[in-house]
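Several structures are given next for inspection.
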Structure P
Amino acid sequence: MNIAMLLDMAVEGFGERTVVGRAGEGLSAGRLSQLAHGGAGLIQEAGADALLYLAVNGPAFPVALFAAARAGVPLVPVNYRLGTEQLDALIANHPRALRIADPAQAEALRRAGLPVRSPDEWLADAATGPRSPGPENTHVPAVLIYTSGTTSAPKGVVLSHHNLVSYVLSTVEFAAAGAREAALVSVPPYHIAAVANVLTNLYAGRRALTLEHFTPDGWLDLVRQQRVSHAMVVPTMLARIMDDASLDRSVPSLRALAYGGAKMPVRVIETALAAWPHVDFVNAYGLTETSSTISVLGPEDHRAAVTSDDPAVRARLGSAGRPVPSVELEIRGADGDPVSVGELGQIWVRGEQVSARYAGAGSTVDERGYFHTRDQGRLDADGYLYVEGRVDDTIIRGAENIAPAEIEDVLLRHPEVLDAVVVGVPDEEWGQRIEAVVVPRAGGEVDTEELRALIRATLRGSKTPDRIACWTELPRTPTGKLVRRDVVAQLTGSPSGRRS
């Protein structure tokens with residue numbers, strides 16, 4: 001299987017339907033296929049072994065994705081927000097790649113003495129490029145995505161055509177979308193959600209458009225102007241929309257909203273459900289290594305949680321739902337054995353969509369084919385997954401392991417707290433001590449001693465932060481992930497910390 005097969009199916013099923021871009025100026029499935037063939041010809045003419053994409057999201061991205069697939073080389077979308085040293089190092093990994101870069105990002109390639117096309121030049125050249133018949137090679141990676149590097153140096157995750165096609169076929173019905181449906185994607189192209197949304201929306205027959213620079217009013221305006229029916233956001237985006245009472249939040253065309261990439265504060269999703277009762281909300285949990293979503297909290301789960309009197313059902317708003325049918329999931333202890341229902345452990349998964357391969361390192365699955373996500377979590381009696389943060393985030397205070405997410409949940413329940421993070425910082429007596437940072441809501445104030453008392457009453461004394469600081473913002477990636485090492489650096493006075 002090759003992901004180009006999905007485009008071929010779209011051409012045959014609805015070739016004249018616009019599937020990329022804004023209404024009236026987008027690309028039909030047929031035109032997308034033509035450009036992908038031309039782009040593949042350019043790649044093959046250049047003798048390139050990869051297609052490097054260093055630009056914002058837009059029509060050039062899906063053309064690049066399918067052109068690389070047609071040419072039998074991987075697409076390598078690179079994070080253009082990296083620092084100079086990291087960016088130069090990643091580019092140096094691909095000296096024989098054909099390169100696409102925004103003018104603002106092209107300097108990194110010029111430093112390396114490499115030629116580059118802008119997205120507009122890429123589209124223009126692909127329109128006249130030689131048509132390529134293939135090879136549609138499934139033995140080379142489809143995509144190589146570098147991880148965000150929030151806890152370590154970025155690693156290149158290798159996703160095969162089989163991984164991606166398996167994900168699409170197991171989660172989406174072909175041509176299921178109505179002719180007027182449109183999906184708005186607000187994530188950068190170097191995130192797995194961008195790749196997954198290109199494939200799933202195309203396969204469903206839904207027009208996909210992007211928003212390059214998110215602002216709450218800009219997002220709302222575009223939803224209304226383009227009559228967006230489906231959208232995908234990260235939690236910080238939805239929080240900014242819901243926390244600004246001055247916005248016109250009317251979105252009559254919106255029918256479904258997916259969110260993921262980081263933990264969603266319960267207060268935010270409760271506000272959104274009340275503001276948009278006509279919208280189906282979906283929480284999708286996944287990783288780059290799993291080709292995107294592996295568990296889903298669906299619309300009915302959301303509605304049941306906000307209307308139920310059962311605390312266990314209401315708590316599901318803070319869960320990641322249940323595993324998708326094509327994925328098997330286990331919660332294991334540090335010894336590798338499965339833990340009991342409700343017990344915290346480490347999340348392991350297996351399935352056809354799971355890659356678990358890294359460039360230069362090969363497969364990392366165990367003898368049973370399971371991949372260690374390095375996320376902590378627990379399953380309730382009904383199979384709902386609760387993700388409790390990264391294993392690497394665990395605070396070890398004395399002999400006690402403490403999950404920051406548990407404390408963060410308590411802080412985020414406070415009506416004046418907009419954002420929060422809990423970290424462990426070095427301590428001579430305890431090994432690590434607990435410290436927290438909160439961001440007050442606009443115009444609000446928080447009493448940090450009141451917050452400490454709230455945590456002490458809700459959890460226990462050993463989980464109460466020794467100190468709580470107030471900042472104007474937290475360091476996050478564009479997809480909403482906290483960069484905890486930057487928080488620790490600032491709290492400990494390291495010069496690498498980000499100042500707020």
Structure Q
Amino acid sequence: MEIKEFVKELLKINDKFEDNTKKGMSDINIFEALGVEYKENYHSKFIAYLIDPHGDHYQELFANEFLKKLGGYTKAKKFKNLTAYDIESVETEACIKDSRRIDILISLKDKRYIIMENKLYAKDQPNQLKDYVKHIKEKVKTIDDFHENILTIYLHKNEDVEPSKYSLGVRNGFKISDDLIYDSSDKKMSYYLKLDYKWIKKWINTCIGVCENKIKNYEIEKEFKNDMQNVIFTLNQYKNILEWYITDEYVARDYVLNFLKEDKENLKNTMALYRYTKNKRDFKDVDCDKYKKAKEIVKEKWDEICEELVSEFFDNLEQEFEKEQAIYGEEWFGYRLDEKRFNRDWFDFYPKIYEDDNGVWPSVGVYFGKSDYGNFGLTFKMNYIEEEEKYKECIKYFQNSDIRNDGIRKSGDHYYYDEFNNFNFKENYAFIYWLINNHGNWMVEFSKILEEFLNKETIKNTLENINNELKPNK
């Protein structure tokens with residue numbers, strides 16, 4: 001689409017959007033306004049709040065629906081046919097040991113426990129589920145067949161993801177089979193259930209239906225009708241957040257944003273409007289007032305475009321590296337990190353040979369150096385769990401000079417590199433411009449960047465020495 005036609009269509013769509021907004025269309029959401037849509041601890045708190053029947057705000061209704069739905073999914077007999085009356089307490093961040101915390105712990109009568117591990121974007125921690133189950137086992141160890149009194153739920157945004165071997169135990173790990181968790185000696189430790197956020201959304205929908213029926217059937221006193229409508233409103237707000245950010249089921253009604261990022265051609269025109277001024281040759285046939293208005297619209301939407309493009313890129317990267325990928329002679333896995341701050345890694349890659357039972361391993365991280373996505377880089381680093389001596393031996397292979405001949409910078413146990421041929425870091429939003437220019441081909445182009453980094457002599461030699469030092473099982 002020519003830039004003149006693009007501007008004309010943008011203004012037309014913007015007029016429709018503004019007209020519908022005046023008529024009452026709105027996507028305002030309190031959870032989004034507070035910036036908690038991606039924070040799993042807030043999701044845990046809200047879910048636990050709805051389940052806790054001691055809250056005296058209709059939670060008994062929601063707890064009953066949760067337990068009823070849960071009973072239909074689990075094979076654990078002691079967790080079927082439960083009601084809110086069976087709940088003794090609901091805790092979030094329930095502390096067990098060494099500052100480790102269970103996301104949601106539901107304690108039932110007769111020493112029955114539901115462990116809920118909530119995973120949105122955070123990586124599984126070493127021995128995480130193993131430690132949770134072992135801790136709760138101590139509460140029921142005097143009961144015959146104690147595993148029947150423990151139900152461990154792994155809640156994840158992706159319905160296909162299971163707990164990693166990392167979480168089930170780095171040494172003498174647990175394993176999952178036939179809806180049960182076993183220890184390394186094949187002793188039954190807990191029942192197991194995998195849930196995703198679509199399951200949570202269906203439960204929320206059921207809760208909304210229960211509340212609406214109470215109003216419809218005149219079960220709510222007239223003076224308290226507004227209270228119940230507020231409850232329905234809150235539940236709908238949370239359901240919207242799940243659809244927008246977690247389950248990917250929502251089609252946004254922001255016609256302007258949708259148009260700007262509709263395809264690569266529109267994104268390039270959007271980038272041109274944001275990046276350049278009127279005297280650029282591309283805009284010579286565009287009316288000045290229309291140009292100014294279009295540029296104003298693009299500037300208003302730019303931050304959202306950046307966030308969505310970056311999020312989509314890392315979604316693609318996660319999907320690509322959930323299965324191993326061959327990069328410069330090694331098989332690599334990758335996972336998204338929960339830490340989304342600048343100068344911190346957003347994504348991590350590690351060689352497949354370190355997948356199982358390794359307390360020390362190397363990895364490559366993706367980071368941004370500035371808040372305007374103007375500086376992108378990769379970092380090669382060491383990680384360890386408990387085995388500090390092995391870690392220290394590996395660190396010796398990181399050479400001490402601050403600047404290497406191949407552009408690698410060293411800091412502690414990290415090597416940094418941000419001088420890729422594909423990027424021009426002389427302007428802001430360099431990474432966003434790269435995303436737009438390579439839209440539809442991100443994974444191919446990014447693999448080249450990763451190969452470029454891993455082919456650096458400094459990185460190649462260090463990784464080889466570390467592999468020889470650790471001698472992981474291949």
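Bear in mind these aren't lab numbers, they're just calculated from the coordinates by the rules spelled out. Model, not experiment: these values are computed from the prediction. Cβ atoms are built from the backbone, for glycine too; each structure is taken alone.
Comparing mean count of other Cβ atoms within 10 Å over residues 109-116 across structures P, Q, the highest figure comes from Q. Across the set P, Q, mean count of other Cβ atoms within 10 Å over residues 229-236 reaches its highest value in structure P. Could you figure out which one of P, Q the value -9500 for helix-only ellipticity at 222 nm (-39500 (n - 2.57) for each DSSP H run of 4 or more, over all residues; to 500) was computed from? Clearly, the read-out refers to P.
Once FRET efficiency 1/(1 + (r/R0)^6) of positions 45 and 205 (r between Cβ atoms, R0 = 25 Å, to 0.05) is computed for every structure in P, Q, the highest value turns out to be that of Q.
Assuming 23.1 is Kirkwood radius over Cα pairs in Å, for residues 173-396 alone as calculated from a single structure, say which of P, Q it is. The correct label is Q. Given a value of 0.50 for FRET efficiency 1/(1 + (r/R0)^6) of positions 5 and 381 (r between Cβ atoms, R0 = 41 Å, to 0.05), point me to the structure among P, Q it was derived from. Computing FRET efficiency 1/(1 + (r/R0)^6) of positions 5 and 381 (r between Cβ atoms, R0 = 41 Å, to 0.05) on every structure in P, Q gives 0.50 only for P.
Upon calculation of Kirkwood radius over Cα pairs in Å from the atomic coordinates, which of the structures P, Q produces 23.7?
Details: P: 23.7; Q: 25.6.
Of the options listed, only P reproduces it.
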